[in-house]
Structure P
Amino acid sequence: MPAGSSIVASQWVMHRDPRYFAAPEEFRPERWLDGLAKRLPKFA
């Protein structure tokens, strides 16, 4: 990226990506109980 460039990452899009989250459209807080955060790629 050139110096001074702006980069935008959409959390809405990333948090609904089925590559990283099973049933991403469902509110399931229990999905985090089994260490999911440690298995996700950095910045996912």
Structure Q
Amino acid sequence: MRGRWARNEPFSTDDTYRALDSAYCLLGSLGAAEEAEVVDRG
């Protein structure tokens, strides 16, 4: 997603939700529960 965003390429709503879910999972696995909660709230 970062590469597409950097090149100003469009991405769908599904792509956005997928990126947010990936960020949530990554933060959770790193033990950053508060940050993951912020991502989850959108």
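Every number here is computed from the coordinates shown, using simple stated rules; none is lab data. Quick caveat: nothing in here was measured; it's all calculated off a predicted structure. Cβ atoms are built from the backbone, for glycine too; each structure is taken alone.
Descriptive notes on the structure:
- Answer label among P, Q for the case where mean projected area of the Cα convex hull in nm², calculated from the coordinates, equals 4.0: P
- Entry that produces 2.7 once distance in nm of label points 7 Å out along Cα→Cβ at positions 5 and 21 is calculated, selected from P, Q: P
- Parent structure of the calculated result -22000, given that helix-only ellipticity at 222 nm (-39500 (n - 2.57) for each DSSP H run of 4 or more, over all residues; to 500) is the read-out and P, Q the choices: Q
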